[in-house]
Structure formats: structure tokens, C-alpha cells
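We did not get these values from a lab; they are worked out from the coordinates using the rules stated. Bear in mind that the values here come from a model prediction, so they are computed numbers and not experimental data. Cβ atoms are built from the backbone, for glycine too; each structure is taken alone.
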Structure I
Amino acid sequence: MINVILLGPPGAGKGTQAKRLEQKHELVQLSTGDMLRAAVASGSELGRQAKKVMEAGQLMPDDIIIAMIAERIDRPDTKKGFILDGFPRTTAQAKALDKMLAERGLKLDLVIELKVDDAVLVERISGRFACAKCGAGYHDLYQRPKIEGRCDRCGATEFVRRPDDNAETVKARLAAYHAQTAPILPYYAQRGVLRSVNGMADIDEVAAQIEALISELRPG
């Protein structure tokens, strides 16, 4: 069993790497957003509590999120381990998560920080656009369509950009990450589980760095 957290600012590639780990090691990716939606849809007691908070437009309390994660990791499909991507965001959440895992005889094996350069990340995210028809992804600098204005995959000629993929929004999200989430790095470093990889490398190289860290945990 391997339990992993991927940390890094928006656009660092956490989701992409989580999917690879999920497939290669049969780990379960725990997305707090997906869990919230599933809990609300199920109509469970936890789901009803979450729905009230969401309808009031308030931030979800830590205890509800921790309870949802606990409920999810109690299912049999997590027996080989899990990956958390985008949680915890604060030291209080990190401590609450550790406490909940300890109650189940579990622990975090690795907290992997994807280190990135803020300026490059702004360029990387603000340049993204996609085909409006099939969703194929492109970039102003790194991946333009082979024929200008025409999607390589389906031939459509309309493209869209996510409204939050602009330089100002990305800078604000990075500032929030550095203010709120970066302080949990010393907490995990103190616990001896924090490792860093170069998130600016290409996807395969980042995956290879993560694999090397996981192989250190495997006996023999």
C-alpha cells in the first residue's frame, strides 16, 4: 500500500501525474470536488450537511471534507493505496488528515511537491485553448494547430479558452497557493515524508522522477 499526496500550484500538472499513478499502481485518486458532488447526489447525512454549506455559499468546513475522505478510504478499492491531489490546503487540514489516517492504522508514505517557476506557469496556463467541438488542447506558444485555425483532431474551426485561464487570474491563484498551501511544506518535511520533483520538466520526465521516489518505498 502506498498513500501519496501531490502538492503544487494550479497548472503544475498534479492531475496528469495523479492519473498516471492511478493507472500504473492501481491507486485510487481522491478528488475532494468529486467526493463532494457524489455525497450531495447520494443524499447521505454527510451529503445533506455539505449541500447546506454549498447553498449558503460558505467554505466547506474541514471536518466535513475529512469525514468524506474517511468514508472514501474505508471502501475496499483503496486497499492498494490512494492519491490526494489538491488537499490538504492548510496545516490544520494536514494535521486533521494525519489524525484520521492514524485512527485507521494508516499513514502518508510520500508528499510530493511539484516545484515550478511562477512566471513560466503563468505563461503555460494563460496560453491554453481548446477545440470547442472535441476538446483537443492547444497552446499559443507550445502547441498550435498544424493548420492555423483548424483543429488537428476533428477539423473544427472554433476554439475556446477557460475564463480563468488568463494571466491575472493565474497570478491570483498562485498568490493564494503561496500564502495558504506552501506553509504546509515544512510540516511534511518535519515528518520526513516530503520530496520535491522538477515540475517544469516534460510530463514523462516528471513521471520518471515520481516513479524513482515510489521505488525507494518498495522493498527490494
Structure II
Amino acid sequence: MQDDSLLEIIHIDDAFVVVNKEGGMLSVPGRGVEKIDSVSHRVRQMFPGCVEQPAVHRLDMDTSGLMVVARTADAMRELSRQFRERETEKLYIALLEGVLKRESGTIELPFRLDVENRPFQIYDELHGKMGVTHWKKIAIEGGLTRIEFTPITGRTHQLRLHAAHEKGLGIPIVGDPFYGNGMGPGQMKLHACKLNFTHPVTGKRMRFTLMPDF
């Protein structure tokens, strides 16, 4: 297990903290003692008195970037409501495994969990739930495409599936072990770079930006 000090804190508040989750780290504990190390577990150790389940939202284990974690029950309820009712703003940066010719657009694909291959998500027009993502090409870099993703819905693996699926962009994210050619945790080039929400106590609009190291 890694040392708690390796969790990078971007903002500390009496109601919540904002952290930079590293790629390869769980957002919340998994099943079993060997999977207890996570953002939620480390925040609870660093801030005694923190609510038992402090993760307001989750980032995939392979995704890095900004994540808000509640310290109080009241903050947890209010921040969770904002995410649920889409009052937050999120922006991601990714590198795709190829050259994308289009400049921008919106992806709307229905998908669901593959129950025989968890946590893999599959396209399903009949039983899937719709995922919506706006995207914009930033640059072509050595045969790779740098892109911005703005998710409107917050489905599991949404950006990863929308990038890789032929009905989406048709090019997987670099290092994605499920939908691309990644071979291990922490390799995927997908980073939550902007996170905006309303302070659960003061009502002030909070805006955080943290660009990726790739």
C-alpha cells in the first residue's frame, strides 16, 4: 500500500477536498483488503471525522485528474445532488490512438454493462441507456489526436466507449486496457482537467483546472 502523502490535495475546505487522482488508483475501495487503497480511503485517513463514504463522484481507476470528496454528510448530500441534476461542469483531455479528421461534434450512444464481462460496457440500442458527450479536437501530435471531452451524462466508461466504438469516434484512448491497447493500470491518457460546482455551504461557484502531464 502506498503512503497517504502521495495523494495530491488541490483544495482543502471544511466541507470537502479536491484531489488530483493518479491514474491506476481506485476512487473508492474495491472488494477485499487488498483493494482498500483508494482516494476515499486516503481522504478518510487524512481527515478524521470525514463521512464514511465520502466520494461524491468517481473516476475510473485508469483515469487521472480532479475529484471532489466530501468531508461532511451535508456536503455529501448537496454535492451529490449537483452531480445527479447535472449542475456541475466537467472537462476531460485525452489522447487518441490515431488521427481524427473531424473537428468537433456530439456523440450519443446507448450502452450497458456486459454482465458476463464486468466492468466492460457494450453498445446496445435496445437495452442500453443513452450517453451523451460533446468533443472537440485540439491538435494532432505525432500520429495521435489530443481531444477535449465534455460529458453531459456520467455513465461508467462513457468517454472510453465513445472514443473507441465505431459509432463514436472509432479511435480508442491511448493506454486504455479495456477498449484499446493498454497493458496495465495507470497507462491511459484520459485526465479530468476541469471541475466546476457550487460550494455546498457558501453558494459560491467553485472552479478548478489542472492540466494533464501528457
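Quick check on the output: -14000 is helix-only ellipticity at 222 nm (-39500 (n - 2.57) for each DSSP H run of 4 or more, over all residues; to 500), derived from one of I, II. Which one produced it? It would help to have the intermediate numbers written out before the result.
Details: I: -14000; II: -3500.
Of the options listed, only I reproduces it.
Among candidates I, II, the computation of semi-axes √(5λ) of the Cα gyration tensor in Å that gave 31, 23, 18 used structure I.
FRET efficiency 1/(1 + (r/R0)^6) of positions 7 and 151 (r between Cβ atoms, R0 = 35 Å, to 0.05) was computed and gave 0.90; which structure, I, II, did it come from?
Values: I: 0.55; II: 0.90.
Computed on structure II.
Among I, II, considering only relative contact order in percent (Cα under 8 Å, 6 or more apart), which has the greatest calculated value?
Working: I: 27; II: 20.
Greatest value across I, II: structure I.
Of structures I, II, the largest value of mean count of other Cβ atoms within 10 Å over residues 79-86 belongs to I.
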